[in-house]
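Peer 1: What follows is a group of structures, each given as structure tokens.
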Structure 1
Amino acid sequence: MSDPFHDHFSTVAGDYRAFRPVYPPALFAFLAETAPAHDLAWDCGTGNGQAAVALAGHFSKVVATDASADQIANAEPNPRVEYAVAPAEKCPLPDASADLVTIAQAIHWFDFDRFYAEVRRVAKPGGIIAAWTYDLDTIHPEVDPVLERLQNEYIRPYWPPERAYADAGYRTLPFPFPELPRPHFKMTAQWDMPHLLGYVNTWSAVRKYEQKHGLNPLGLLAEELGKAWGDPTTVRSVRWKFSMRLGRIS
């Protein structure tokens, strides 16, 4: 039987790499400090490879897997990163080989029981698992209400049900590992309006709305958003809420 894979991102794999925000470097320094060794990290659901490349600055080797061949084809190359097309529940790594397992903005799509069994198989005794997510928080007092309208009046019904885990900051995520303390990480970017629009257009709910109605919901709010933003080349500070579950694998 083939593994069920709900592919929400392959069609925008290039845009995903171009427009998604960057994780704070302090996150990866902390994970390296917490891991028992720095020989191998497994980045699962790697997408554009952003987390994998950042981990490569701290680990001798990173194996980065994703079920989407299009995502892997668009991932950023790095000499310490080995990419592979593989579902989360069937990792190509041998038993007891990984010091760290990371899942960036992806674990809510997985079959939890099967994935966690694979994590226990692949991880070294005492290895670390870190799963994190982020959600757009605030940009500007005049811009925020427009994006809230986009969410509440147009696209909310088009999010997949698994999105609820991310909306809850992974607090409701099944996580059967002894949890470890972690610091609070700030996730910010400096973007102009075209970059923000590129980012919002990577949202699966925006694409599903467009498929059903034949028009992009951002177009319905273009005048309002343009007025709120002002000069589209103006760079504004974009902030996200960052949440992480961190555990030791036994």
Structure 2
Amino acid sequence: MTVHQAEALVLRTWPVHEADHIVSLFTRDQGKLKGIAKSSARSRRRFGGALEPMTYVLASYVEKPRQELVRLDSCEILASPLSERVDYPRAAALAFFAEVLEETLPDHDPQDPVFRLALAVLEFTHAGQIWLPVTYFSLWITRLMGWMPDLAHCLSCGKRFACNVAFFEAETDGLVCQEHRNAASRPISAASMATAERIFRSPIAGLATEDWPRSRAADLRRFTLQALERHLERRLHSAGVLLRIGVEAG
């Protein structure tokens, strides 16, 4: 039996029995794992408010040999998404972060760059201010998972994009140029391509002083959301919600 205490992000919970929950945690030290939180529905002292998705906690848990679930004894809140107002767009952004992390991360595989990315975007996800963190997270998680194609050259001919305008399709990895686009292709503007380049060079804090209306980089978000769904081979419910509330707004 091994006792652990680790920083973690709560990703998802499932009620079991009368008052217990199974909890999916993304820990800094051990990666993603699942645990059973006994009597969590009743114990405010050990879990009060700490099991909401994307809550940053200090988790205490016990790992036993040959048992798939750890025993989650308590969670101390380090930062809670409920500490400020949660409007519908912010709830959708938080759900998006949690769903993507739950679906992309393998169990028991530490991913410190992803953990730091998640903490960074959470810091800048506020009511009415979600488009920068959603854009930043979707680009970086796609790159960190190894799914980001070359953004500078055409997949078909290998040439650099003229005027930095590129095109993408829902079912194809990579970007193509004007010459090799087809009727189903969607454009990514030169401004959005420049935004992607800046995101990969700058911390999110360096971009947070700028205006981020929902129209900014909407084409780029759609491209990364489709890339995530293609590699996961499933629809992301939270991505659909983001699309409905304005990812495609121009």
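Peer 1: If mean count of other Cβ atoms within 10 Å over residues 131-138 computes to 24.9, which of 1, 2 did it come from?
Peer 2: Computed on structure 2.
Peer 1: Suppose you compute helix-only ellipticity at 222 nm (-39500 (n - 2.57) for each DSSP H run of 4 or more, over all residues; to 500) for every structure in 1, 2: which one lands on -10000?
Peer 2: Structure 2 accounts for this read-out.
Peer 1: Any idea which of 1, 2 comes out highest on distance in nm of label points 7 Å out along Cα→Cβ at positions 123 and 147?
Peer 2: 1
Peer 1: Something else now. Which structure, out of 1, 2, was relative contact order in percent (Cα under 8 Å, 6 or more apart) derived from, given a value of 15?
Peer 2: This value belongs to structure 2.
Peer 1: Using Cα Rg over 2.2 N^0.38 Å as the calculated read-out, with 1.03 as its value, let me know the right label among 1, 2.
Peer 2: It traces back to 1.
Peer 1: Then there's this: To test your reading of the models, identify which of 1, 2 gives 3.3 for distance in nm of label points 7 Å out along Cα→Cβ at positions 107 and 155 when calculated.
Peer 2: Value 3.3 for distance in nm of label points 7 Å out along Cα→Cβ at positions 107 and 155 corresponds to 2 out of 1, 2.
Values in this text are rule-based calculations from the coordinates and carry no lab data. Values in this document were obtained by computation on a predicted structure and should not be read as measured data. Cβ atoms are built from the backbone, for glycine too; each structure is taken alone.
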